[in-house]
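Visitor: Read through the structures below before going on.
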Structure 1
Amino acid sequence: MEANPTDNDTKIGLSIFALGGVFEIGKNMYVVEYGDDLVVIDCGSKFPDESLLGIDLITPDIGYLLQNKDKVRALVITHGHEDHIGGVPYFLKQLRVPVYATRLTLGLIELKLKEHRLKKTELHEITAASELALGKLTLSFFRTNHSIPDCLGIVLDTPVGRVVHTGDFKFDLSPANGQYPEIHKMARIGEEGVLVLLSESTNAERPGFTPSESLVGDKIMEAFQKARHRVFLSTFASNVSRLQQVVDAAIRTERKLALMGRSMVNVVNVALDYGYLTMPEGMLIDVKVASELPRDKVAILCTGSQGEPMAALSRLANGNYAQMDLLPEDTVIFASSPIPGNERSVAAVLDQLYLRGAYVIHGSGSSTGMHVSGHGSQEELKLMLTLMKPAYFVPIHGEYRMLSRHKELAQSVGMDGNDVFLMRNGDVLDVTRHGAEQNRKVTAGNTLIDGLGIGDVGNVVLRDRKHLAEDGILIVVVTLSSDEGTLLSRPEIITRGFVHVKESEALLAELNQRVTADVSELLAGENRKWSVLKHVIRKSCGSLILERTRRRPMILPVIIEV
């Protein structure tokens, strides 16, 4: 299916790079560019760490795409997880291009677009049998399986050669949702020749094979049958196969099912509408109704498996969920494992659940069997490499240690280490029929989402927020006579997050006296510029505060002329 190259085509290079998703977990975005044609694969998001105060979400910096917007032919999505679709609405607000995705993925994307009131977007449904012609790039697909239905790998045929992007995958040969990986198709793609393979690296450190999702269903059923009272189960809302297993267990144990958490409600509704989730009529009930039923007749699916403070499970653990109480001997199941970086938050929720007397089941693997990964382990990654037999290999989707381990796996199946490229976001792999090299970069980074703002919070704002969080703020209000240029009254000092006013009256009085003296001295001279006055106030307050408290609050002078 490879396009026939012209003489000019052989001189044009093929460029491949990531704008997100390497040297990190989350905000996946990969670009394949040939001449005047560019295809973007995935547009994910990730959550901020503790240093990004007030930031809601992080998405890729698409500055390069905006500079080359006439080249962008499409945004193609591999599957519907947040780290692959979370940035789509922010992307489409800046760059309106066709979006191609599978049926369930489109349903989840449409939810986001509706929330953001984005209309007139061009959405196209694709399947594993689809073929797309986008300029000189021709796309076809193959089915993989993961922890969400409708996952695809992507084959991009270019005049230079074939590029394969695996998406997230595992080789589950007995999938709970019946979506088997198209291993025969992958083998055929490899036999026809793959120039560059981009393959995910999430579980590159885990030996062996990842267990099948179908094993989890038996463990969930067993836990439901043993539970004496309510069952609360928290998992990733997008793991529709896991949700169906919970529904099946609730049916078998004659329990009604309630949902807690907006994302859980949204995904369940989409999955029901599109036929990916089935349950009897009348089984799904409101949380308020569930709270009034006998405790052994209720199961609750809820968000919060990653310890998010405002998610349903965290609020239950802290007794802050208005419509439902977690009572002693209720069963709480974590059918997930913490994403790297969330361990502390999850541990805090677990402690609160134990304090409330709940029977808690958590942990993956053989200890509980309540969770298996959706990502292939080492043997599956090696199998993908063996099937594809690429000339060049780029590990993607993972932190550096994962990418590095994936490189070692590639070498263990016969690849030359010089043909494996570990790239940071923005690093460009330029490929021709004569070789590949990595020696240039494009703009890449983070776009910080704060409320409705996209990228309007930068380092200066974050530094101010950190300053305020650490030492608080001191506001000094000085009122001057516009006619005489003198102080009309003593300065008013307002403080937040710095000291407790009643316990620091002496310090605040001393600050007041010093500001009064220094401002009066300045006003008595000829230099009465506001900028100089503000500088004097900052210096006067800052030196005294540092001397007395060893703190450096933000000092904000306010000058009023009347």
Structure 2
Amino acid sequence: MKRISLLFSTVLLLAISCSDETTIYSEPESTIKLETNLQVLTNSIVFSNSGVLDIFEKDETTGKFSKSNAAGVAGDYPLTLVAQVSPPSFTGGANLTASHVNIDGDFAYVSYNTVDVGYAGAIDIINISDPNNPVVTSRMYFTNRDINALKYDNGFVYAIGGIEAEGDLTALSNSFLAKIPAVNGIFSTTGIVFGYQEGFVATDVETTATNVYVTSGMDGVLAAYDKLTLTISNSVLSPDLRSLAIQDNQIAVLDGSKGLSIFDQNFQLLKEIAINSDFGVSTKKTIDFDADRIMVSEGSKGVGVYNTTSGAFIEYIPILINPDGVDMSDIVNNAVAINEGVILMANGGAGLSLNEKKTDNTEEFGIIGLDGSINYVASKADYVFAASGKLGLQILKMNKPSETLLNRCADLLIYIGNDNMRIGVGESLEYSGGAGKRLKSVGIDGSLLLCGSWTVQNDTWISEGALFEMNGSYIIGSNKKQKEILVQKNGVFRVEGNLTIYGNLILEEGATMEFLDGSIVNIFGDVIMDPTAVVKGNFVDLQNKF
């Protein structure tokens, strides 16, 4: 968050009676611009680091983190990096960082702000309907406003942030809410409406059927805006608001000076949960409901978990650190996201950590091998969206097992063997991946069926006359370290589901590549085929390599 000058603070106190008014923006070309160059939008999607992700797991004996566990067995959580979205850049906004992500249907909405002294921001809309090929469909630049958070709701993006109101004739305070038309992934600059509330800068936004709720920072408010008119219908003062979350009829806000406050829809205080943590100066920290619990980003302490009914403290989920030597000032939890039994923590310079929710507590699992400082994380369905500062948005796929596996896969044992999987001559083995498995390599001299979701860091080879069948998803390599699937003489590779190869597919003499109906193949290298090799079946070839 940016603070306003002491001089303007005095002016703001005099003007506060007008701060619930709205402004129709009539000159978008002056401070708000749309990116019209399709090549710029296309080039924003980066695949150079796409592929299988390492997870640094903790060795319980040494306490250190490494890419493979001491027992050398196959790991859980077969994550892949789908793509990255580079931050926008324009004159006056050359140092933007990703600040927030909201996912709604087939689109991800990403906000950007600047850590510089001035104010500048942007918003991207990204079509994620094809998870292998995200597309930036629209981009809006703000030459004099930070965009700190946003929420899409029924044809509009509600964006909040900060502006230097002293230098803008239309701004009534430094803390604003913008209602921006956006239909089918495309912004419009016609009819943008602004609302203003007390506070140094707006920090978070949520919506319900009738209202838009906004928090603003130092000396700010929790404000309820009417969705139609964007006028403030109710507000309550608070010293240092950082974030809010809504569940059922409860509105929870995090105040950096005291902790959690939970209100009803009429802003009647239901409960306060005192939290004695250092939330840092002018930094956003998020909160998230999880049934009868609420999770709070508490800076260097990690994530605090509290009972929403009693207010009782349950546990701290600590920040996992790898490698050693990260500057302690950069190791802070900024955000937390929950996806079924997985808890994801955005820990700044300490990266993105993955934890498992158990019945009575949370167990640490590991650190996902992403570059950059992770400032915010959101997760929905099979995807994780991590805002990583100047590296922009990183889109991860969790590769959860399909719910439509064939009956043949239903009763298979879950694989718990070595992460270098080897199937010997004469062996015929079948395995389920359970919640998904990570392997280092796969070599087949006999017959193998794999069901579920699997990632493989290195090569896969199917020896002469061997058979490999897979149902679900199978992903190998990365664009940084491309690997290959080799099908040797008279070998057979049968695929039902999704096959992704960051590298080459090599089919030798008499080899057969068979796709069962509905399968999808995504090859980032080449298909190298002997003239006698056979490819058959109906499938979708995303990169047109066959």
Structure 3
Amino acid sequence: MITNKWRILKVRATYFYVTMLLRTLLFAEFLFPVSPWPSQPIDGGGWHLLQENIGVLPMHMQLLHNDRVVIFDRTDFGASNLSFPDGKCRTDPNDVALKLDCTAHSLEYDIASNSFRPLMVQTDVWCSAGAAMSDGALVQTGGFNDGDRRVRIFKPYPNGSDWEEIPFALAVRRWYPTNQILPDGRQIVIGGRRQFSYEFVPKTNGATKAYSFPFLVETNDPMIENNLYPFVFLNVDGNLFVFANNRSILFDYARNKVLKIFPAIPGGDPRCYPSTGSAALLPLRNLQAATIEAEVLVCGGAPKGAFDKAVNRIFVGALNTCAKIKITDPKPEWVMETMPMGRVMGDMVLLPNGNVLIINGAGSGTAGWDNARDPVLNPVLYRPNDSPGSRFRLLNPSPIPRLYHSTAVLLRDGRVLVGGSNPNVYYNFTGVPFPTELRLEAFSPPYLDPEFENLRPKILSPSSQTTVSHAQQLAVRFTVTGNNVTLNAVEVTMVAPPFNTHSFSMSQRLLVIGGENVTDMGNATWDVHVSIPKSGTIAPSGYYLLFVVHREIPSNGIWIRLL
């Protein structure tokens, strides 16, 4: 009898302690959620695995006008998982890992065939920069070790082309710099580790040297160097918006003069590498107006001091704020918004309909080797035209964590190519929290969901690869499958494909060039009359993707070349 009572007491005690433990855990999760985001509706989007193993980590990506993506990684990791055919090898006596390397560290991915071929980059491109020039060639700058003063050129035609390298084409070594296409077709190359200067590529008009840029000295923390890969955008007045650490200026690069100092970002937290937030120039509209407005959005990153803590294995929660500023205002001020979750190392991709996709990244820690935890698997859609407080939409998650050294670029069909993630020194697939990731995915934003197929436009003319000029009037003819066009819900957009690395898309730009003048041509076709931007200040010459957008559902893009 006593034994039975004792057993009952033990059961009751166990029940009591288990109940209290569960309550404690639930309370703890309320205070410190295990999930990096709050529970909220999922607004669609889908993932598709393209390649199980492309062999080369996509640390850098650039879409070119032949619908192929150039991908490359650093060369001093040792062997990659992609070998050259026919015994081909790279010989580099300065390489710190392999002097003779028979594996590729760059590749060309063919979107249409979902295939790839190895490319040979000769010197180390680790943490470099670049842009697609007006003729369509990818011109890439800097890197590490023997690659830090190199300029490399990849021409998309003919098939079988490969990297060309120009030794000592940069005035100084550039590691972690930022590039931006300028109205005259050159690139400006800004900053890099311990380089408080800028220069131009190619070297024309006597501009052969590096020019001092004191702003990079002023924003530099010598212990952390948290102004690397500064956020740079070409403003509509031809000057540059430059954001480094937590500060920003309007800069006249031609006269080496600061024209305006913007307010410091609220909170004072750094947003550039290694506290890596991301930034985008929001879509430019009303391009025929006397005054064109331009807004910059900066999202995520890591709080001040997070890098030092991450090095000591303390992973601080990422920032959950975005800050927006109208850089064309006479007295601009930052406006703060709150994302559904904190995110560091996210990528911001301008979608054809003017929305911003925020993808990849982690919920805690910073950029750098094994410095982050809590992968954020759900992309977020930012809709700038929605009312404040309702601009963010949570989308379906990927099964693959994408942390340090991840990339994302928009494709012509509206999908987003996603690759990378390697927070490890060397390619490491076992015994680490987040193995080197060589799978390649495509994310389909919600506008590609089948339910919207009857709203999707199809461009009939002009044909892809059409050449246009600044200020040209252009008729774009399209059809819609459902034959039910809402005339006041049509827009035409031009997107400049950027160079993406380290959570920043260099030279990314979206212009809304028309939509007001839509004519019914009969037979379920419509013409929309648009005006190509009037100058290189608004739209630098080069290749753009042109889309017709109907009720926020974009067509497949066509390539146009703006001369």
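Visitor: Identify which of structures 1, 2, 3 gives the largest calculated value of distance in nm of label points 7 Å out along Cα→Cβ at positions 181 and 437.
Guide: Going through 1, 2, 3 one by one, distance in nm of label points 7 Å out along Cα→Cβ at positions 181 and 437 is largest in 2.
Visitor: Could you tell me which structure in 1, 2, 3 was used to calculate Rg and Dmax of the Cα atoms in Å as 28.8, 89?
Guide: Source structure: 1.
Any read-out appearing in this document is the output of simple, stated calculations on the displayed coordinates, not a laboratory observation. All values derive from a computational prediction rather than experimental measurement. Cβ atoms are built from the backbone, for glycine too; each structure is taken alone.
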